[in-house]
Structure P
Amino acid sequence: MPTYRMLMSYKTELSSLEVLAAGLPFRLDEADRVNEAFASYMLAGLKQQKVVVDLWTYCFVRRYFLIK
């Protein structure tokens, strides 16, 4: 049964991650838009853009490790 529990945990975590990522202004595979948001943060110092980029980075990396 450990495999079943691990599978359920994986699906639950991935599902909750998708809910979190749904709040982003772009999808996880839209790297160009993320780069624009990061550039905007670097040029103007807009804290909101930093929060969005940080959240995207967390979701992207977390999804990568969950799928692996």
Structure Q
Amino acid sequence: MHDLVGQGAQFIIATHSPILLGYPGADIYVLDADGIKLTPYEETEHYQLTKAFLNNPAALLRELLAD
């Protein structure tokens, strides 16, 4: 993908992957009940959830597994 971008190619990718979302220079559009909006990487739900898990997996797992 990187090589093709260097040759001028463009991609439209639908993903939940924070790794793909973090591609340098990517425009990230979030689609929700309010419509479609350009969103900074760090403001995406997938980035925030992954960061919360990596910063404190035990706390997030406790929350997910709570009755």
### Message
Can you rank P, Q by distance in nm of label points 7 Å out along Cα→Cβ at positions 19 and 43 and just name the one with the largest value?
### Response
P
### Message
Of the structures labelled P, Q, one was used to calculate percent of Cα pairs over 16 Å apart, giving 51. Name it.
### Response
P
### Query
Looking at structures P, Q, which one was helix-only ellipticity at 222 nm (-39500 (n - 2.57) for each DSSP H run of 4 or more, over all residues; to 500) calculated from, given that it came out as -11000?
Q
### Query
The value 37 for relative contact order in percent (Cα under 8 Å, 6 or more apart) was derived from one model only; which of P, Q is it?
P
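Every read-out reported here was derived from the displayed coordinates using simple, explicitly stated rules and does not represent laboratory data. Computed from a predicted model, the values in this text were never measured in an experiment. Cβ atoms are built from the backbone, for glycine too; each structure is taken alone.
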